[in-house]
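Peer 1: The data blocks that follow each hold one structure.
Throughout, read-outs are computed from the coordinates displayed, never taken from laboratory work. Please read all numbers here as calculations on a predicted model, not as lab measurements. Cβ atoms are built from the backbone, for glycine too; each structure is taken alone.
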Structure 1
Amino acid sequence: MKVCFLSGLKDVAGREELDIVYRGPLSGLLEALCDRHGPALRARLLDPEHPSGRNAFVKILVDGRDVQVEDPDLTGTETVFLFLPIAGG
């Protein structure tokens, strides 16, 4: 599976893309990424106070589909995009 870190997350992860072998729930993938890339990524992706356990400001797309409030099972063939939306005025 391919994980793409965009906007502010690529600096925290130290890369723009990552090929990883993973099958299971999206929540498990996020935990594995945090374990691999350290507490700075964990602080950006996860929020134990939020009902989903995720930071509500991080957008998550799986094969182009917004899964912000879902925890889909991943087969290992998907492309997952993680990013912080950029706003301006």
Structure 2
Amino acid sequence: MTAVAHPSDSLAQRSAEAVLLVLLGLKLGFSVGSERLTIQSGCFVNVDGINRDNRFICEVYCRIGKLKPAQLHKVASDVLKPSLLLT
């Protein structure tokens, strides 16, 4: 019996994001990987790509199809993550 993916399953997007991180690392000449960073207040931030030696942080977002309103907010909040980490 074949399992049917839930309509909100994001496996394709997550897989594409992983591939993009590998390709980005090849382009940059150093690897980037995800990490949970704890900030001074004790809260944490999950970043998609980080390389501490090269002082590099990035967020990756892949979408198949048109963005939905909640996804627009996710992209906007992801853009703010690096600025939060710099404070």
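Peer 1: Which one of 1, 2 has helix-only ellipticity at 222 nm (-39500 (n - 2.57) for each DSSP H run of 4 or more, over all residues; to 500), as calculated from the coordinates, equal to -7500?
Peer 2: Answer for the origin of the read-out: 1.
Peer 1: Next question. Looking at structures 1, 2, which one was distance in nm of label points 7 Å out along Cα→Cβ at positions 34 and 66 calculated from, given that it came out as 2.3?
Peer 2: This value belongs to structure 1.
Peer 1: When P(r) over Cα pairs in 10 Å bins from 0, in percent is computed for each of 1, 2, which one produces 14, 41, 32, 11, 2, 0? Please report the intermediate quantities before stating the final value.
Peer 2: Numbers: 1: 17, 56, 25, 2, 0; 2: 14, 41, 32, 11, 2, 0.
Here the read-out was taken from 2.
Peer 1: If relative contact order in percent (Cα under 8 Å, 6 or more apart) is computed to be 39, which of 1, 2 is the source?
Peer 2: Label of the originating structure: 1.
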